[in-house]
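Taken together, the values in this text are just the output of simple stated rules run on the coordinates, not laboratory data. In this text the structure is predicted, and so the values were computed from the model without any measurement. Cβ atoms are built from the backbone, for glycine too; each structure is taken alone.
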Structure P
Amino acid sequence: MDLPGLISAARGDRPVDRLFENARLINVFSGAIESRHIALSGGYIVGFGPYEAKERVDMGNRFVVPGFIDAHVHIESSMTDVSEFVRAVLPCGTTSLVCDPHEIANVLGVEGIEYMLGQGRRQPMNLFFALPSCVPATDMETSGARLDAEALAPFFSEPRVPALAEMMNFPGVIHCDPQVMEKIALAGRAGKPVDGHAPGLSGKALNAYLTAGIASDHECVSAQEAREKLAAGMHIMIREGTGAKNLDDLLPVVTPQNAHRLMWCTDDRHPQEICHEGHIDGILRRAIHAGVDPVTAIQMATLNPARYFRLPRIGAIAPGMRADMVVASDLTHLVPEQVYAGGVLVAENGRMHPDIGAPAADACPSAMHVDFEHLDFRIPASGRRARVIELVPDQIVTRQQIIDIKQADGLAEADPSNDILKIAVVERHQKTGNMGKSFVKGVGLQRGALASSVAHDSHNIVVVGTNDGDMQTAVKHVAAMEGGLCVVCDRLIKADMALPIAGLMSTEPLDTVRQKMDRLIDAAKALGCRLPDPFMTLSFLALPVIPELKITDRGLVDVNQFAHVSVFVD
């Protein structure tokens, strides 16, 4: 950054690089739409009005909007590497990401964070990485790493680390777990906010959580919950991902009085949804269509997250700001026509500019260590009634049902005719042989099995199926691919996709990943699955920090009690 040169250009002492004439600027500071000429030099905005310029571009009275910011995203959940994810979302107008590399950190620890930082440095957009606060997320599962405050401390001096990421261990905060307190204190000393993750937390428990200094939350599922947290001082990230869709329920919360404390985020979004619905731009279109003022919606995508995370020189179009800009003809149906990142035209009409190269993914160590000798999916029937995980449509929360389980020869069995399937989580990091086994309702499979090495947060192998043989075939195939997804029926692989980067990400282009995901979903539907995206749903059934009943490699977890529970109740 040539600061004296930029100041000289701003004074008008030298020609600016480019002057965007006849633009309708969205001023996120004032909330006004202003007719402006916008002057750029060295990749930054240096002024408004008439300037001598090396190049003039007539914007034709189109709108110029600051580049969008995703306030909380796990790139790994796209199942593409960093470069391919960037190439997918930049044409959507997203020019900055606040990423949480929590998923790869749970597999590879410090090495995973360093891998993502290294990939992020070479991208044509702004990638920030909040530090994973909960690796492992809990002590009720086996992860590939354990990150304490000492391991995280060196990263806080990294300029692209703006925060301590979602503090999922809310019981640890409320009950003052020493390790949790040390991480929060570390962020405080570094002057970085601490993001929250507190689904359903209310009343005195919420008070205790906030007293620790937690600043935000992206887990609200109702307007009532969001309003309570806003009133208590939290910033709220309104999430619309693939597994959790909260936009419609939370839009009534947005008012002129509180919009400055609201942001948009995707959290976890699969390739099909990015390809079909976009990214932050898709959220903006839906919010504006639902009645949110367009400028307010844009502020929530730009200035608000930039201020919350204290991100330097982004989030607005103003002198001294990085020239991250989205050009569109219609605010009521906001479709990015051109996207500039650092003053460079990086995408046009939904496609990356051909001159913008994609840095190759770095090599990643093996992350697949499964004990096949103890791979046994039989569940001895120690009672008549069992706890069953019940899916909730379009949510990552689940319910707990107590159901009479089908039995034969002393074993509990799947009952596809009543939509009761077996579910298991197989440990894949330390070759412990750990397997959690139980039952799930709501998947709809009538035959076969589905398996995935993407299983939040520890990313062991999760598998659901109608019979033990297909479940075993599916797990072994996932391991043989060094991670991935597959659909199996009659011991035959019907569809699969390898994810060799930590068992989480592909090295192939996003459109290829999308096509393979389409084949996987179609194969699952052919076996009776009713879920729109069964693999996204499957990935969250092993997450023991989201109510109500989940499963890890160590067994069933009642999240409300934050404790392991038995499969059978009598």
Structure Q
Amino acid sequence: MYTVRLMMIFGIIALVIVGCGGGGDDSNSTSTSSSNSSSTTTTPPPSVQTIINDGTACAPMGATVLVSGTVHYERVFFSTTASGLDYNNIQPRPVRGAVIQALGVGGCVMASALTSVTGTYSLAVSPNTSVKIRVKAQTQSTAGALWDFAVKDNTNSNGLYVLDGSFATSGIANSTRNLTATSGWTGSSYGGVRSAAPFAILDSVYKAIQKVVSVDASVNMDNADIFWSVNNSTASGTPSAGEIGTSYYLNDEIYLLGRQNSGTDEYDEHVIIHEWGHYFEDNLSRSDSIGGGHTISDILDMRVALSEGFGNALSGMVTDDPVYRDSYDAQQGNGSVINVETNAATNIGWFSEGSVQTILYDIYDTTADVNDSVSLGFSAIYNAMVSSEYKNQASLTSIFSLIDKVKEDNVGSASAIDTLVSSQSIDVIVDRFGTNETNSGGNATNLPMYKLLTDDGNPVIVCSHKDNGEYNKLGNGQFLRLQVVSAGSHNIVATRVSGLTSSDPDVGVYLNGSLIFVGTSSTNNTETITANLNVDEYIVEVHDFSNVDRSTTTGGNVCFNVSVF
């Protein structure tokens, strides 16, 4: 798995993934009304398209008849013997919780509802009127738990995917119209319209929503869009041309890959839910992750390790399947497989997304493994992550801050959680700052992960290196806990003391996770921020720009004196 959520250090840029949708069929059958009269409707197969705006409401109705039915999409399942998709295993699945409408001639909306958990619907329409049924790749709730998620085409004016039946008379009796969105697979390639894709994506998101609703029936989720297209590729460039680079989340938007024989994510449930997990952090919880490229065995910045590990673990929790799978290459026949429960990462510790995913999944699941006697379910992780204490913590988000809150909420399981955490080469977590951690990730300068700093002018040494890679790896930057005891204007100064002879230190100041001051000048070997600070606890981050610029020809070991006065 190689999902990317790119952010610049002390700034943000977007990187995307795409998915797409296509045609289908309309199977119409006859049903009998309460008066024992019936009507039969025969129509051509439905078509998939994208729309920008809804039609207006139709004129008020008098007498009505019911048009009912079931909506399905075709899901392509993964092979049980290989790593990619198995096109010999395509099965219909219900379109659940989706907006469905009866449209009159001219596109006016005659009736609207949501499909049930089994994909059924029933709409009251005027009799003897030309009507077509439209199902949107959109799920929403306007009472109790609130949400609105839609699958759109970033290569077609961000239009919403819809599946349309054909116009047919509603007659004088109740009738049935069933719709099926098909995969478009012709035997060796996607030669037909891929109408199932947006509804497969929507169903994965629906599963994630229901997991949250199962522990929080009054949750209020921000609206979000999921962008997918058959043109979405691994090329980086213009999203409207499908050049999204990879799957990612940014600012209430998820982009998914869709170009066949390269990377298609519409049937990769774990990938979709992983990216939705970043939405969850951003909207319901908190994430301080800087994103960037990552693999299961990377030694990562602790913020990135938590966010990516959580996304992987969440995909297992939502599906109740710990095997994370991602399909790609010719005929989507290859793929990556990660078991989030049995961590196979070579570098384990607080800096490993592999360690994080295993800890979190084992807290959730009911399976007792070696070193795992914890079974707290999804609510333990959810409650910790949405708590005000977690969202407003002075520390940055990491496995330390999350597990500290989970232990605080579940005192009776604290010892078992300690055993689970220790099995991943992480010391017993005693606070949100990882104060007693001894696993340095191979470089002693990485510890302690937070150096203590006050506004008395006394310098503290921190170092920056690229032993584990650049941009978002452990050691690229280091953190200090700044205790301000005297409110007012302060100078925060970082000055080179050893290592690279020509350095470019950058400094960021965080308050409860929000970046409030930045120093990124190109002045050689020193950086200064002048800032008004209140009596409070701040986090100061220092790195050398050459270790986060993604250039293999720059960077190296360098240390700085940091002082505040």
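Taking 20.1 as the value of mean count of other Cβ atoms within 10 Å over residues 164-171 derived from one of the structures shown (P, Q), identify that structure. Please list the in-between numbers first.
On the way: P: 25.1; Q: 20.1.
Going label by label, the one that fits is Q.
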Point to revise | When Kirkwood radius over Cα pairs in Å, for residues 52-99 alone is computed for each of P, Q, the largest belongs to | key: Q
Review point. When mean count of other Cβ atoms within 10 Å over residues 76-83 is calculated, the result is 27.5; to which of the structures P, Q does this value belong?
Key: P
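Here distance in nm of label points 7 Å out along Cα→Cβ at positions 84 and 516 was calculated and came to 5.3; which of the structures P, Q was it taken from?
Values: P: 0.6; Q: 5.3.
Derived from Q, not from the others.
As an exercise: P(r) over Cα pairs in 20 Å bins from 0, in percent, calculated from one structure in P, Q, equals 21, 47, 25, 7, 0. Which structure is it? List each step's numbers first, then the result.
Details: P: 22, 53, 22, 3, 0; Q: 21, 47, 25, 7, 0.
Value 21, 47, 25, 7, 0 for P(r) over Cα pairs in 20 Å bins from 0, in percent corresponds to Q out of P, Q.
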